[in-house]
Structure P
Amino acid sequence: MLWTLWFGFVAALLGTAGAADGAVYQDPETGLTYTTGFGLYKSSGDGIAVRIAIPSGVESYTPFDIVIQIIAPVTIGWGALAWSGSMVKNPLFLFWRNGQNPVVSSRWANGHTTPTPYSGVSYTVFKTGTRSNSTHWQFTALCKGCSSWTDGSTTRYLQPRGGNRVAFAYSPNKPSSPASNTSAITVHEVHGYWSHDFTSAANTNFENTVARLQ
């Protein structure tokens, strides 16, 4: 049943890419409610879907954990999400496949140069909500540290209500050492951004639900 739901969601994305933006998705597998953003992949109507779930009751300017779920075509070499909507001076979330296994990597860039590993954010990939088929792959991960970061002397926060500008990028070329999450990567081919709805991504049972996924 879950596989059927997932295939149906991918088919919907392929048919109506723009309609995916801002959609609320209640995931029966992980038990979380997500909001969806969509980054177009080349010009075929296919793309990278980004789902985000957060705890409810979080105060503004307060760090909070995030569960992120990615659905991507198997043809991408690597993809990335920038939590502040630009490449520079914020946590960057990179992801790719090594065989059938997802690899996630926390990076940071002080300028428009190759991002380097960043220890201020940690990601835990769950077996629940992680799978692949012949055309797409999906993974679900807990992010700690990505909702707040220090840029020089200023601490910046994602806001738990309203929209937060995020950005995506991808390359068709795989990292040089795909088994390593610190592997060198090539320059991205396409990038874009959107305002992601965090209000509808709030989950009242977030901590208990995530604890069952560990």
Structure Q
Amino acid sequence: MGSSAGGYPIPARPVRVTEVIQRSRFLTVLAHAPDAEAAHHFVQSLRDEHPDATHHCWAFVAGPPGSTAAVGMSDDGEPHGTAGRPMLTTLLHSGVGEIAAVSVRWYGGTKLGTGGLSRAYSGGVKAALAELEVESKIERARVEIVVGYAHVDALQRLLDAMDGVQVEERYGGEVRYVVDLPEIRFAAFERALADLTQGAGRLRRV
């Protein structure tokens, strides 16, 4: 699940898996969460969608795969350590970044015990991960490029070739662009721009 573009795997789209374990129904949903705010918004959306559920347990890793810099979890009323922690541990070992998991449980009348709960919550995340489609997160550098009008067409072709995403452009004595460029291609772009403009083009990070 690695990436040749220097990024890391993130969820391409949400995935839902439903399991029934001893009459309790578990709905596990995974989604992309680039930051903690997005993760909490996702959790709230599942609370709003299923207000009748007994528990809405969750965990997220809002950063690169395995990173604990921005993580969160909640047992949401289940015995301490039986839901959020096993869900988070499964996410941290998944090799996927910027990911949030919510497990919605409807209690079916049979107690699962702490071990059974931990297996149910981590198992739901594992089952959802098995169906998850991923795409590559590409780290981008925001740069300002200034060129003469004679070089605009060639620069546009270079940006297309380097997967540059234009953010803004301004016309004056010269043409000034702000572009999001894949970080891994920054050095090659810098060399190509110098060749293209015979050293006249200017490039700086913003």
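Nothing in this text is a laboratory measurement; each read-out follows from the coordinates by a stated rule. This one's a predicted model, so the numbers in the text were calculated from it and none came from an experiment. Cβ atoms are built from the backbone, for glycine too; each structure is taken alone.
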Here P(r) over Cα pairs in 10 Å bins from 0, in percent was calculated and came to 8, 37, 40, 14, 1; which of the structures P, Q was it taken from? P
Of the structures labelled P, Q, one was used to calculate FRET efficiency 1/(1 + (r/R0)^6) of positions 71 and 127 (r between Cβ atoms, R0 = 25 Å, to 0.05), giving 0.95. Name it. P
Please compute mean count of other Cβ atoms within 10 Å over residues 47-54 for structures P, Q and give me the label with the greatest value. P
Match the computed value -9500 of helix-only ellipticity at 222 nm (-39500 (n - 2.57) for each DSSP H run of 4 or more, over all residues; to 500) to one of the structures P, Q, and report its label. Q
